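Rule-based calculations on the coordinates, nothing more; no lab input. Here the structure is a predicted model, which means the values were calculated and not measured. Cβ atoms are built from the backbone, for glycine too; each structure is taken alone.
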Structure P
C-alpha cells in the first residue's frame with residue numbers, strides 16, 4: 001500500500017488540477033453566454049440577407065447573364081472550409097469536426113472531385129497536415145479577436161478562388177450550436193450561392209436603383225461575409241459549450257478521485273496506527 005506521504009501528495013495534486021478545471025469551466029461559461037448573444041443577434045440578419053439577395057436575383061434580366069457566385073458548374077474541384085479551434089481541452093469538439101470533414105473528403109474523391117481545404121484553427125490545420133491534405137488556405141488566431149472584418153477577409157479568399165475558376169464548389173464544415181451540451185456537425189453547401197425560391201407575394205413589386213445586377217455585385221459578397229461570420233460564431237459558441245461540459249466532467253472526476261484517495265489515506269493511516 002502506498003505510504004501516507006505519497007497519498008497526501010496525490011490528493012494535493014488532484015485538488016490543484018481541480019481548481020484549474022473549475023476555473024476553466026467558469027470562464028467558458030461566461031464566454032458562452034456572450035457567444036450565444038452574438039449568434040441570436042446575427043442569425044435573423046443572415047436569414048434576411050439571403051432573402052433580400054434571392055428577391056433581387058429573381059428579378060435580374062436573363063439577358064444580363066448569371067452572376068459568377070450564382071453560376072453552377074460541374075464540381076471537379078471542391079474546397080472544404082473546415083472550422084476548428086486553436087486550443088484543445090474541449091472534449092470531442094475538434095475530433096468530431098475533423099472526422100466529418102475527412103469523411104466528406106473521401107466521398108468527394110470517390111465521386112471524382114479534386115479536394116482542397118481552407119482550414120480555420122490550429123487543430124484542423126495539424127490534423128489535415130498529418131494526412132497530407134491539399135491545404136489551400138489556413139487561418140490561425142481568428143478566434144482571438146473575432147470580428148466581421150476577419151470573416152470578410154476569409155470570404156474574399158474564397159470568392160477570389162471561385163471567381164478565378166480555381167474552384168467549382170465550396171462547402172462549410174462547422175459545429176452548429178444547439179446548447180451547451182449539444183453541438184451538431186454541419187456540412188453546408190456554400191458556393192455557388194443558392195437563392196431561396198420565393199413566391200410572387202414574397203418577391204413583392206419593387207423599383208430597383210441601381211439595377212438588380214449592380215445590387216447583386218454588393219449583396220453577394222456581403223452574403224458570403226455574413227454566412228462565414230455566422231459559422232464562426234456558431235463554432236465559437238460550440239467550442240465554449242464543449243469546453244464547459246468537458247471541464248465540468250473533469251471537475252467531477254477529480255472530486256471522485258479525491259474521495260477515493262482520501263478513503264485510501266484514512267485506511268492507510270488506520271493500518272499504521274494498529
Structure Q
C-alpha cells in the first residue's frame with residue numbers, strides 16, 4: 001500500500017456511555033505517511049473512539065473499515081510475570097505463530113528489529129518490570145511494530161514521561177509515519193505535542209468532533225473553546241524554522257496580582 005492510502009476508514013461513528021452521547025456522525029480516514037492527533041477534555045470519548053477503531057468495542061452507529069493490521073500502544077501496561085523485554089515484544093508476533101505455536105527465528109528477528117527501531121535493543125534481556133516509564137513505553141511501541149502494522153494507534157503515549165522521553169517518543173512517532181509510511185494516530189492532553197508532529201487533528205467535545213488539518217484546528221481560539229481556558233501560541237525564540245508551541249494561561253495568584 002502506497003503512502004497516502006487509507007488504512008482505516010471511519011464512517012459516521014457514534015458512541016454512548018450509558019445514556020450520555022459521547023460523539024456522533026464522526027467520519028474520517030487515516031492514511032499512510034500521516035500523523036493524526038485526537039484532543040479533548042476528559043470524558044469527551046477519545047479512548048472510546050480509539051477502541052472502536054481498534055475493533056475492541058462496537059460503535060453504537062456507523063462502521064470502521066480496516067485495511068491491514070492495526071498496532072496498539074496502551075497508555076500503560078502491567079504484567080503478571082517478570083517477562084523479559086524481548087518476550088514482551090515477541091508477543092506482538094502472536095497472530096503469526098498462533099496460541100500454542102513457538103516463535104520462529106524469523107519472528108525473533110522481527111522482534112529484535114522492532115526493539116532496534118525504537119532505540120532500545122540494549123534492553124532486550126532486562127525484565128520489563130525493572131524499566132522506567134519511558135523505557136516501558138518504547139518497548140510497547142516495539143511490540144506494536146512487531147505486528148507488522150499498517151497503522152499504529154497510541155493512547156496518550158507521552159502522558160507520564162519526562163521531557164527527554166516525551167521528545168524521543170514524539171520523534172519516533174513522526175518517523176514511523178514519514179520513514180516507515182505507517183498511519184499514526186494518538187490521543188493526547190498536550191496540544192503542544194499535536195502541534196509538534198501532527199498533520200491532522202480531531203477535536204472532541206460536547207458530543208461532536210471537528211476534524212481537519214492540524215495547523216488550522218490547533219488555533220488559539222479553537223483550543224481555548226475546547227478546554228475552557230485561554231490557550232496561547234508562542235514563538236520559539238531563535239528557532240530557524242519559525243516554529244511555535246502552545247501553552248495554557250495560568251491565572252495569577254492573588255499575591256501575584258497585588
Q) Which one of P, Q has mean count of other Cβ atoms within 10 Å over residues 134-141, as calculated from the coordinates, equal to 15.4? A) P
**Q.** Ranking P, Q by FRET efficiency 1/(1 + (r/R0)^6) of positions 38 and 110 (r between Cβ atoms, R0 = 35 Å, to 0.05), the structure that comes out highest
**A.** Q
**Q.** Structure (P, Q) behind the derived value 44 of percent of Cα pairs over 26 Å apart
**A.** Q
Q. One of P, Q was used to calculate helix-only ellipticity at 222 nm (-39500 (n - 2.57) for each DSSP H run of 4 or more, over all residues; to 500), giving -9000; which?
A. Q
Q) distance in nm of label points 7 Å out along Cα→Cβ at positions 14 and 30 was computed and gave 2.9; which structure, P, Q, did it come from? A) P
Q: Compare mean count of other Cβ atoms within 10 Å over residues 6-13 across structures P, Q and report the one with the greatest value.
A: Q
Q) Which structure, out of P, Q, was relative contact order in percent (Cα under 8 Å, 6 or more apart) calculated from, if the result is 34? A) P
